[in-house]
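Chemist: Structures follow.
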Structure I
Amino acid sequence: MIASLKQKTLRGVGWTIGARQIQQGVTLVITAILANLLSPADFGLVGMVTILVGLAMILADTGFSAVIVQDQSLGQRHYSTLFWLNLAIGVVVALAFYWSAPAVAWFYGRDELIPLAQVLSVSFVLSSFSSLPEALMRKEMDFKALSVIDTSVHLLVGAIVVLMALNGFGIWSLVAQPLLQQSLKAVLMWWHCSWRPSFLVSFYALRDVFQFSANMLLLRYLHYTMANMDYVIVGRFLGPDLLGIYTLAYKVMFVPIRNICLEIVKVLFPAFSQIQDDPVAFARAYLRALRSTCYVVLPMLMGMVIVAEPFIQTVFGEQWQGAVPVLKLLCFVGMLHIFIALSGVVFRALGRPGLELKINVVRFVLVLPALLVAIQYGLVLFVWVLLIATALFTLVQQIYVGRLLQCDWRDCISALLPPLGVSLVMGALLLWLQIVLASASPLSQLLVLALSGGAIYLLGVALIWWCCRAWNIRFI
């Protein structure tokens, strides 16, 4: 079983990451085309509503998808109950969002938001239709089908939205995009998934999953709040200019986390859930996942720390020079996010989202006032405090993960040492090379540092692989 699960996990990671890169490329192309056809105000108006849609979408899911993937004892009675209940909640949330459209318009002071919010309210019902078959496909680790469906939807809907914009639909092209995506996704999910709901709703089935789902719902809202509170604080106290610098730096840092680390997590959750009753196999799988992820993500972030200045100057221009120190610090925050993301999977796969929720509540209560004080002394100090707080939280989270998996800090250090060691050596050599290239243009520095960094890192990894093979020890 373990060997089969390993193959499924590797294939799932390959399909998921590959599909993510294609979707990212399609999104960039479609956005660029739409940006030339529509006005910034169109994007801004839809963005105002989208923030609230994101909050309401968390409530519409209610944590049912996660419990379906995690709990291996659920059956038809549970699935049918959760499907009908999720659909009912989606309808209720949609009606509430529709009726609250005037309040949304009043909050922003823009009456044109009313019809946009009312039309987008349909998205909650559409999402409810596809959430359970998607969860079952994740549970079965059918990531090939999921990747093909998501990529096909991105391509087809992107083409439709561009045609709408070319034919004068204006802002409604942007409004139609999520509705078309969810509609087509629901059709394809149901076409591929063989499961069908029974006409029954069981109170006892709901009771079996209530605690896990409730903790997941609260945890997702807390994560959503913590993921956005830094933007709110910076914008409120430092204004739009510094918020723009912080936003740019954070988005650049988060690219490898979003496109690689979080995609790996999607596959690890159902994989870990299948071995939750085998602590030895679970601990081994976690440490191998940690090392594998660090091998890919750590050098990217370490390299960005070194090339931050020529990268910002070349890609974004001199006017964004203020983002350089912020980006360097945020890259270290990103390194810690590797541990946070993988640790979260451990809590959920073991059925302990309540413990993860408690740890994050303490984190939120302690970090928020610290950030509010730090922002008074400028953006750089604010990011320093964010980095220190994230490091302390990561340490606490790892202690609990170690207890759950019955492994100590030496096991984590052993898993982390090879990728961290090669990344540090690469960073040190690039730092020396950057001093040598001090008089070169930013573009020349960026090209030489990027190519040299990649070559140094690959040579270092190859050397570790050769040593592991010679001494007959595991590379991953």
Structure II
Amino acid sequence: MKEDLNLRLTKNLNNNIEVVDSITLEKKSIKILPLFSTTILNTNRPFGWGNYGLKNGNGIQTLLSPGIFFKLNFLEIQFRPEFMLSQNKAFNGYSDSLSGTSALSRFRYWNFGDNPEWFPSEFNRLAHLGQSYISFSIGKAHLGFSTQNIWWGPGQFSGLIFSNNARGIPHLFLGTKSPANIGIGFLEASLLFGKAKDSGIAPTQNQRLNSLYFQPFSGDWRYINGLSLTYSPKFLKNFSVGFNRVFQRYSKDTPRTFSGILPVFEVFQKEKLFQNGNSVIYDQQAQDQIVSVFFRFKSAKGKFEIYSEFGKHDHNFNWREFILNPEHTRAYILGFQKLFQLPNPGKFIQVRAEIVQQQESVNRYIRYPLLGVTNTSWLTHYQVRGFSNFGESMGPGVGIGANTQILEASIVHGYSKLGVILKRIENHQDFYYQIKQEVPNQFPWLDFSTGVLADFKWNKFNISSSTEFVKATNYQWYGSKKATLDFQGGNRLFTVSANLNLVYSF
């Protein structure tokens, strides 16, 4: 199946598929990697996600990533740093004209995560190791150290747990380099030990609100332990199922024991962790668990792919409770892509779509009668803050508690692509429904985006571009005059968001 160019560029960046200027001996090679660059323009507010830690802020942002690859027998070294420059202008963000009740509700999610709406000037110029790694390979197995982005799951536009939305975390890894034949099929496995950091930034541009409601970060780093397994049955070709599990914990709370270093092997049922008939002692360990299962089916003959991923962000009491109450703390992704052959050889119509649902289910109103006491949004936690790195979600980048629906249709021919993309984003639905009782006539903040996509190859350049026209309704939850005093006047905002990716092969 022919892949979308954006996916190919991502794979080239992370997995060295495309290499040039190679000096190759029998078991030794030195390769200069293509020069990768991405530039983002947002006219009056942040918009977009999935750019390797490059902030999708207001104004112009640019990332540049050169690289070199070296291999000697079982040793591989890739050095691909990232250099980022951001204009990151201030914009009209969360307002202090809302009531104290609304502000307290909004900061509750900010204090359980790390997703500031704006980054100060010290984040405007950054340089880090980016997509670099060193590994040792023996057959299908490899181990090493990396700062590359991790992508787990089948998603095309987002990953529930790990994606390319934030700066990659430094991590040790052990697993399979390629699918390993285990007789009954093929297995891919990855075990990682990583280090994530909080941004240390107050969430809003309003210092008065920050001083009243924000709980500062401790300054400690977070230990990440993750396990990912993907199995492709021998008797079901083109079908795969997978499992992902991640724990995170602040360093000061992480014991140097087997269970502290490898919590991914902990039991799933909460009842088995009880002591004296309750989980108080276990909860005091202050650790956060995220787990997901997924499937993917590809048909080369039918030229289509369907997939889904279902995630949970809390232990279930036991398996019975999981079966009866699967929607508690869940999030999911559902998507497909399909190619339709055109009369010209090698030319197709490509249709892609994806739904990302992070909003908590109504189950939370029943499970937590006193809403707002203990429950949190996807990838946030009352003890370990967010599953993020330097202020950006390591999973879906659309925003905390947000849902999105994406539909794309394009004509593709080799590296060339021309198409349109439609997006609908429901911003932070968990916050919206938490204050719904206060403003019963208020409508949610929605973004509607229509974009034009154009990808092509020119000389030694692979070029991928998008220009999106975004209309926000009830921006920052300002609704119609029918609502309460907090939400006077409908607030609409029009934004242009453009993205240009360049890959230059030497």
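Chemist: Tell me which structure, out of I, II, gives 1.60 once Cα Rg over 2.2 N^0.38 Å, for residues 383-446 alone is calculated. Intermediate values should be presented prior to the final figure.
Modeler: Numbers: I: 1.66; II: 1.60.
Computing Cα Rg over 2.2 N^0.38 Å, for residues 383-446 alone on every structure in I, II gives 1.60 only for II.
Chemist: Given a value of 180 for volume of the Cα convex hull per residue in Å³, for residues 127-286 alone, calculated from one of I, II, which structure does it belong to?
Modeler: Working: I: 197; II: 180.
Matching structure: II.
Chemist: Given that helix-only ellipticity at 222 nm (-39500 (n - 2.57) for each DSSP H run of 4 or more, over all residues; to 500), derived from a single structure, equals -30000, which label among I, II identifies that structure? Write out the running numbers ahead of the final one.
Modeler: Numbers: I: -30000; II: -2500.
The read-out was computed on structure I.
Chemist: Then there's this: For structures I, II, calculate distance in nm of label points 7 Å out along Cα→Cβ at positions 31 and 55 and state which one comes out highest.
Modeler: II
Chemist: Can you say which of I, II returns 18 when relative contact order in percent (Cα under 8 Å, 6 or more apart) is computed? If you can, show how the numbers build up before the last one.
Modeler: Numbers: I: 18; II: 15.
It traces back to I.
Chemist: Have a look at I, II and say which one yields 0.40 for FRET efficiency 1/(1 + (r/R0)^6) of positions 247 and 359 (r between Cβ atoms, R0 = 25 Å, to 0.05), as calculated. Walk me through the intermediate numbers first.
Modeler: Values: I: 0.40; II: 0.60.
Structure I accounts for this read-out.
Read the figures in this text as sums done on the coordinates, not as results from a lab. The shown structure was predicted, so the numbers you read here are calculated from the model rather than taken from an experiment. Cβ atoms are built from the backbone, for glycine too; each structure is taken alone.
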